[in-house]
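Take a look at the structures listed below.
All of the numbers you see were taken from the coordinates with simple rules; none came from a lab. What you are looking at is a predicted structure, and each value in this text was computed from that prediction instead of being measured. Cβ atoms are built from the backbone, for glycine too; each structure is taken alone.
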Structure 1
Amino acid sequence: LLGVGLLGGFTTFSAVAVDTVRLSEQSLALGLGTAAANVGLGIAAAALGLAGGARLGARRGPAAPGGRA
């Protein structure tokens, strides 16, 4: 779990970074636009995930003592 999650995150980040640099070499505007889109969409996806999790939690009601539902 740690190897796949941690190392998978590093390889995904490095692939995005390399693609952004290569696009920036062709066109600075394209590279900056890609970087901004990646960050913006990542934040939007995180916000949707948090909102969805909160909504699911509200449907289930309050957690039982001890953290188990």
Structure 2
Amino acid sequence: MVRAVFRGLGQNGSVQLSFRGQGHFVKIAQAPSADGGRYAEGSTEFWIKGKAARLTRAGHTTESKTTDPRS
């Protein structure tokens, strides 16, 4: 499971990803996107549109649906 916390928008935007069972997080800057929210740095890319999310790390891609932790 990946938890995403979003901060700001545009050039100052970023997402902080934390992974269940791991004691660290990854912070990625927002990147240009024609549709949806895209965050990229090096070999890591996180893309979200509606309830669909895709994470690519070191050439490995995982797709999933989003959930709201408040519900």
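Here volume of the Cα convex hull per residue in Å³, for residues 16-55 alone is compared for structures 1, 2. The highest value is that of 2.
From which structure (1, 2) was helix-only ellipticity at 222 nm (-39500 (n - 2.57) for each DSSP H run of 4 or more, over all residues; to 500) calculated, if the value obtained is 0?
Values: 1: -30500; 2: 0.
The read-out comes from structure 2.
Thinking of 1, 2, which structure, once FRET efficiency 1/(1 + (r/R0)^6) of positions 8 and 48 (r between Cβ atoms, R0 = 25 Å, to 0.05) is computed, gives back 0.95?
On the way: 1: 0.75; 2: 0.95.
Attributed to the structure labelled 2.
Assign the value 18.3, 57, calculated as Rg and Dmax of the Cα atoms in Å, to the correct structure from 1, 2.
Details: 1: 18.3, 57; 2: 11.6, 33.
Derived from 1, not from the others.
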